[in-house]
Structure 1
Amino acid sequence: MQGSEEVRPPRAGEAQEEDAKTLEAAVQVLSGKRRKGLGALMPFLGPAFVASVAYIDPGNFATNIAGGARFGYTLIWVILCSNLMAMLLQSLAAKLGIVTGRNLAEMCRERFPKPVVWILWVLMELVAMATDLAEFLGAALGFNLMFGIPMWIAGVLTAVTTFAMLALERRGFRKLEALITALVGVVAACYVMEMFLSNIHWKGIAGSIVRPQFAPGDQLTESLVLAAGILGATVMPHVIFLHSALTQGRIRVSSPAQQRKLFHYEIADVVIAMGLAGFVNAAMLIMAAAAFHEPGLVQEGKLEEAYVTLQHTLGPLAKYAFGISLLAAGLSSSAVGTMSGQVIMQGFLNYHIPVWLRRLVTMAPALIIIMLGLDPTHTLVISQVILSFGLPFAVAPLVVFTARKSIMGSLASWKATTGIAACVALLIIALNMFLLFQLLMGT
């Protein structure tokens with residue numbers, strides 16, 4: 001890759017005033033005109049926080065709370081491992097966008113044969129539908145629990161609110177990033193409160209991390225289903241595509257040295273944002289284990305029951321903290337899910353449709369679920385298992401592209417990094433194949 005050390009500021013009309021100030025500050029940092037430290041890091045924070053919303057969406061609520069209620073602290077190691085995988089894969093996605101100026105869907109369209117592109121597009125569209133189902137349904141459930149609104153009205157209210165949030169895109173990326181980051185902060189604050197109110201068994205948590213295992217005996221298959229759901233809800237395929245799109249043109253750099261410097265700042269963005277998301281996920285499972293799990297009893301861990309039960313076990317403050325966090329997570333992730341779907345469709349097909357039209361199409365499954373009166377929590381868990389099965393088809397191309405020097409130049413992944421990422425992909429595939437075998441055998 002050739003180029004000078006020039007860092008190009010945004011072109012006129014490309015960004016709103018606030019965006020332009022952010023990008024100009026980033027240019028000064030990369031050019032060495034601004035001191036290091038937190039102030040230097042701030043212009044680069046944002047893309048990973050938008051992506052992190054997908055890691056604390058209502059699907060995570062369903063899988064983590066179900067896992068904690070049924071198996072106590074047994075599966076907390078799955079959350080820890082999943083979060084480390086997420087950090088690695090999101091870093092690679094960010095680097096792909098920075099170096100190539102293309103997102104993962106566009107790279108697939110340009111590098112793969114057309115039949116492969118169509119297959120990948122169909123699979124990722126199914127993943128996007130499962131994502132939208134979880135996020136839309138979760139936000140509607142949040143409205144229902146907090147305000148007693150009938151589910152179908154809550155669904156309409158979720159759609160209206162999501163449209164309003166997405167309208168911020170017209171005012172520049174920074175405003176939408178700020179809103180989504182604020183909602184992530186609300187979710188995190190609520191779970192700090194939940195942790196404070198819960199009677200936590202720290203030795204049980206440490207034991208699960210030190211000795212990873214699944215539930216024994218006849219609960220093995222069920223714990224594997226939830227583990228796959230936790231994995232799918234944490235290492236989410238659609239947001240791998242989104243993160244590469246968020247970094248592909250946000251800050252323009254023209255040389256490998258500047259790209260490497262920019263990538264280092266994006267790694268910091270990933271570590272902070274994904275670290276926060278990992279804490280929230282762990283807090284969800286820990287709270288559910290402390291509040292609902294009783295050895296020898298089968299707990300459903302449904303979100304509706306958790307909302308009501310928390311008032312009796314931890315007090316009314318915990319109940320409302322849970323409801324507010326579910327609502328904030330559902331609304332923010334609905335917006336992010338829409339953005340991801342647009343990236344997938346436009347990237348694979350090179351065809352743009354209005355965001356509002358895609359929202360209307362992708363909300364249909366959730367509205368059908370609501371009208372049929374199907375169980376929201378069970379539906380959310382199943383949707384996360386679907387996401388887990390879609391993961392290899394996002395992870396494999398990402399690992400291949402970021403390992404090639406012909407694509408990434410001097411920023412191609414080290415062999416060790418590629419090896420670890422490949423092991424992550426193989427682990428995901430192995431878990432899903434074993435899970436599928438268990439389910440088909442009925443054991």
Structure 2
Amino acid sequence: MMDRRNFLFATAGSLTALDLFSSIDLPFAKQLDKHLNKLENMSFDAAAENEDFWGWIRQSYTVSPNIINLNNGGVSPQPKIVQDAHIRFYQYSNEAPSYYMWRILDQGREALREKLATLCGVLPEELAINRNATEGLNNVIFGLNLKAGDEVVLSTFDYPNMMNAWKQREKRDKVKLNWITIPQPTDDVATIVKLYEKAITPKTKIVHITHMMNWTGNFVPVKAIADMAHSKGCEVIVDAAHSFGQIDMKFEETGADYLATSLHKWLCAPFGSGLMYIKKDKIKNVWALLSSVDPDGSDMKKFESIGTRSFASEMAIGTAVDFHNLIGGKRKEARLRYLKDYWATKCHKLPKANFYTSMKPEFSCAVATIGFEGWQAQQIEAKLFEKHKVHSVSMILEKVNGIRIAPNVYTNTEDLDVLIKGLTEISKMEAPTPQK
């Protein structure tokens with residue numbers, strides 16, 4: 001086993017898989033190097049179809065062989081190497097918790113912050129490490145200096161926790177919420193930007209944007225919306241819970257002033273790990289949600305004053321970043337889009353199918369939602385699991401009534417063939433009798 005303290009400060013940089021992982025798992029490191037060497041001269045699209053490489057990636061996870069998990073949007077499993085890092089740090093902590101957690105593991109946070117900053121394309125001092133996107137976005141929503149009469153633009157397809165946070169500010173502080181509805185799918189940039197623009201008034205202070213809608217997997221043109229909002233004097237909050245780690249992106253490309261994401265989704269970091277970003281000159285504008293020595297100061301660490309945390313979980317984030325980097329962000333994005341296209345091109349025109357996700361590559365990646373006329377989403381979900389052990393999740397909002405399918409890098413085309421078979425069967429069935 002590698003020296004524990006040195007492990008904390010390992011960074012991806014230009015290191016190979018052998019350099020990074022050999023002290024943890026030498027066979028794993030050798031296999032990864034071998035596969036990456038084969039892909040070195042392949043295009044991302046060609047690599048996306050290399051089932052030999054992705055089959056090996058599948059073996060790097062410990063997912064059930066008896067259930068086809070196609071709900072990776074809510075939370076993703078971690079590669080075994082991330083689980084092992086988490087367990088090792090957890091056991092290390094238990095040797096003498098107050099010493100090893102606060103005096104040893106806690107020293108790794110700044111190295112981790114730098115590693116995440118490199119991945120996100122921002123300054124380390126613009127990031128706070130937390131537990132999930134909800135926590136990060138609530139910090140911003142409740143921390144901004146808004147007063148009665150100030151207006152916020154948001155969408156009815158934003159994430160429920162975020163909508164509820166804004167409703168609480170509306171109820172408590174009398175800010176005004178201006179809602180827009182984005183038809184699903186809508187894949188015209190000008191149309192979407194215009195919807196946000198029409199909702200902005202001279203009193204609008206904030207435009208809240210969900211980069212990828214969890215309901216349908218549709219992306220919005222976040223940078224175009226942000227640029228328009230900035231031109232009208234508004235600040236921009238971006239919910240990147242689903243986009244970060246799924247597509248290859250840098251935070252500045254979103255145009256966000258404030259942004260948060262969950263690392264336990266597409267980055268496959270330990271459960272309950274997240275990240276919050278605020279532009280350096282705007283940190284002072286947001287009060288810390290929890291108590292802090294300098295709650296309106298300019299140090300992002302004011303958002304990390306949460307008391308005792310899971311140091312083991314936090315430190316294992318670094319291994320998840322290493323695994324993500326060695327697959328490659330662009331290669332991973334291409335594979336995830338390939339998997340979505342593999343089943344969606346065969347199913348979105350099935351009889352009675354309602355498909356709620358754009359097939360244009362700039363508007364979707366891994367996730368798509370499909371329903372069938374006469375069927376409630378829960379009935380489709382139950383039928384797929386009952387007959388084929390395909391696990392999905394129901395999505396019902398406004399005109400959307402379907403199941404969300406979200407494969408991940410460990411998903412193979414054989415899994416998706418089972419999904420295709422199940423959806424094709426449903427398309428030929430009589431719709432169930434509506435429940436009274």
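Any read-out appearing in this document is the output of simple, stated calculations on the displayed coordinates, not a laboratory observation. Keep in mind it's a predicted model, so treat the numbers as computed, not measured. Cβ atoms are built from the backbone, for glycine too; each structure is taken alone.
For the read-out distance in nm of label points 7 Å out along Cα→Cβ at positions 187 and 331, a value of 2.7 was computed from one structure; give its label from 1, 2. Could you put the intermediate results ahead of the total?
On the way: 1: 1.4; 2: 2.7.
Derived from 2, not from the others.
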Say we calculate distance in nm of label points 7 Å out along Cα→Cβ at positions 91 and 267 for every structure; which of 1, 2 gives the highest result? 2
Can you say which of 1, 2 returns -12500 when helix-only ellipticity at 222 nm (-39500 (n - 2.57) for each DSSP H run of 4 or more, over all residues; to 500) is computed? 2
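Any idea which of 1, 2 comes out highest on relative contact order in percent (Cα under 8 Å, 6 or more apart)? Walk me through the numbers before you get to the answer.
On the way: 1: 36; 2: 21.
When relative contact order in percent (Cα under 8 Å, 6 or more apart) is calculated for 1, 2, structure 1 comes out on top.
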